[in-house]
Structure formats: C-alpha cells, structure tokens
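J.: Please find the structures below.
Read-outs: derived from the displayed coordinates by stated rules, not from any lab. Since we're looking at a predicted model, the values are computed, not measured. Cβ atoms are built from the backbone, for glycine too; each structure is taken alone.
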Structure 1
Amino acid sequence: MTNFESYAQVRIGFYQARFQSETNNQLVNDFNSLAASRGWTAERSYYTEALINELQRRGIDLSAIAETNTDGKILSIKNCRVQYDEKQNALIL
C-alpha cells in the first residue's frame, strides 16, 4: 500500500466515523451540500465515498441517483439535490 492509499483510507475512515453518528436526514443534507459544490478534490472523493458507503450500509435505496453495473457496484452518482423518503427508505429526486 502506498502512502497515498494509506492517507486515503485514513480520510475515508474519518468521514465514516462522522457519518455513522448522523441521522438519515443529516446524511441527505451532506449529500445536498455536495450537489451545491462544483469543485473537485481528492478530499471530496474521500468524503463522497464514505457518505455513499454509509447510505448503503443503512440500506437506503440509491437507485434514483446511482448508476450501477450488473453486480450492483456503483459506477457513478448524479450530482443533484435529493430528498429522503422515510417510508421507502430511499433517496428521491
């Protein structure tokens, strides 16, 4: 593992710990903050990966915003504002 990969894992872990203590609505607010920003940095990729991982861990349906391959692995996500539908446990546009 390179120093860069180690650093990335540390940063993703930092955000994962933060997101685990947030409510579903707080996670949606975090996602919507991403949609409002046009900048892209390595740090944003760590943040995004940890956020998507947490949403998936909670079983929240991301099909409205995520393109997946046949194995269900996320290939890309839409950069848009969403809402959380508690009854469906899903993000909706």
Structure 2
Amino acid sequence: MTVQLVEMKNPCQSCIIVSDLMISLFEKIKPEYPDVDFIITIIEKPEEIRKIQGLEVEIFPAVLINDEQITCGNILHRRQLKSYIDIRR
C-alpha cells in the first residue's frame, strides 16, 4: 500500500504550508503503519503531471492512496488520513 503526497517544485506560500503540515502528519502516523509506503513526489514541470497515476485534479498538494486521489489542496486531519488508509487495507 502506498500513500503519496504530490506537490510542485516551486509552490505558492499557501501550498508550502499545506505540504509541510501533510509531511508532518505522514511522519507522525508512519510508525503506526509499518506496511505502508509514504511517498513524497515533487513535480518539476507541468508535463510531469500526466505521469502521476491516479491524479485527477491538478490542485496541489494532492494525496493519493494506492493511485486513487483522496484530496487536493486540503489539510487532512490525523483521523481522516488514518481512516482512508484503514478502509483501503
């Protein structure tokens, strides 16, 4: 199982804040899910967006679980992310 955060290389200030919070959340819950790969993907050029399997809405940062987009541009709460992971296990 993979949980992936997708962001742009040079994001706006609000995207930086959201990304930082999501990365912090990944780090906090990672020990609870040793069988889950938490991946951070940084897109350098807009053309690379098409290479991200499951990315549907191009608002960043986006969170995908097993190549299914869960959210974009939003901050997930800890229990929300854990719930998404648990449902897809």
Structure 3
Amino acid sequence: MGGTALKLTKEQESLLKFVPSVEVRKMIRSRIKTLLHDIQKTYKLKDNFGWQMEKTRGKARREINLIEQQLINNYSIQQSKKEQN
C-alpha cells in the first residue's frame, strides 16, 4: 500500500479550497482518505482470497466431474443389465 494512493487528486484538492471552513475541509479530506484506504483494502482482500476462490472452484469442478463419472458408470451398469435380460 503506497502512500501516494491515499492522496487526494488535484481536482479534489482544488474543490476543497471552495469550502470556507478549515475544520470541514479537514473532515472531508479525512473521509476521502478513509474511503480510499477502504477501496485499497478491498483490492488486497481480492488478491488474498482470489487464489482461495480459484481453489474452491477447482475442487467443486473436480467433484462435479466425479459425480458425472459415477452417473455415467451407473448408466453403463444399468444398460448392461438391460442387455443381459
């Protein structure tokens, strides 16, 4: 997390100049920085959990493939029984 990402844009800083109260400007600046920090956290979480989601998806796909294989095997067994009768 670089400090530069938590800076307000030039446009935001310019707009803040039109807010007459120093205290209000400070509150707004602080809130924007908090929101930027929250956004950065979501990207970090996405990166951290992304591999886990892929792993879970892969595991689920493998399980579905196993179930399909078992269904196909069951179908084959049922067809063999029909042909024997």
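J.: One of 1, 2, 3 was used to compute helix-only ellipticity at 222 nm (-39500 (n - 2.57) for each DSSP H run of 4 or more, over all residues; to 500), and the result was -10000. Which label is that?
T.: Numbers: 1: -16500; 2: -10000; 3: -30000.
This value belongs to structure 2.
J.: Here's another thing I want to ask about it. Can you spot which of 1, 2, 3 the value 6.4 was calculated from, given it is mean projected area of the Cα convex hull in nm²?
T.: The read-out comes from structure 1.
J.: Still on this structure, please answer the following. If distance in nm of label points 7 Å out along Cα→Cβ at positions 18 and 50 is computed to be 0.6, which of 1, 2, 3 is the source?
T.: Source structure: 1.
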